[in-house]
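Presented below are the structures under discussion, each in the form of structure tokens.
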Structure 1
């Protein structure tokens, strides 16, 4: 059974693509506490999405942790992907 077949039927391709982007950008962050927190949030958000669980609490936590990151290019890319994902998940 492929990964695609194990996803809940309502798992949006756009949302999945944005989560992959968040994971990739999160990997570019440093090893400081805020960066580690962002990576954990993204991983847990992805797990909640794959399980078909409510994502609003994970989105809120990720939003808060993104605010704690230092300004820079990676933070900007994370914020854009996050905002797009939030628009897809919360109509």
Structure 2
């Protein structure tokens, strides 16, 4: 298991009642699914930025649409969008 996943699993289960056990492979699968979902969401943002790069390099340069896209991606990355996606309170 990845060291970071194992560390988070231990942190998440530190207050679990004694004798209660969930096999590590389930935590690892769960963590893997969360990571895959985050990667999917990040890939969508990378497509947004790819459009800006293409427009800047091949078209009229960096215009207001490019700027709006960069601002939207920055807001996504800096904000609580990912937490909100998973229903985690701020």
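Derivation of every value follows stated rules applied to the coordinates shown; laboratory data play no part. Values in this document were obtained by computation on a predicted structure and should not be read as measured data. Cβ atoms are built from the backbone, for glycine too; each structure is taken alone.
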Checklist entry - Which structure, out of 1, 2, was mean count of other Cβ atoms within 10 Å over residues 18-25 derived from, given a value of 18.5? => result 1
Checklist entry - Suppose you compute relative contact order in percent (Cα under 8 Å, 6 or more apart) for every structure in 1, 2: which one lands on 38? => result 1
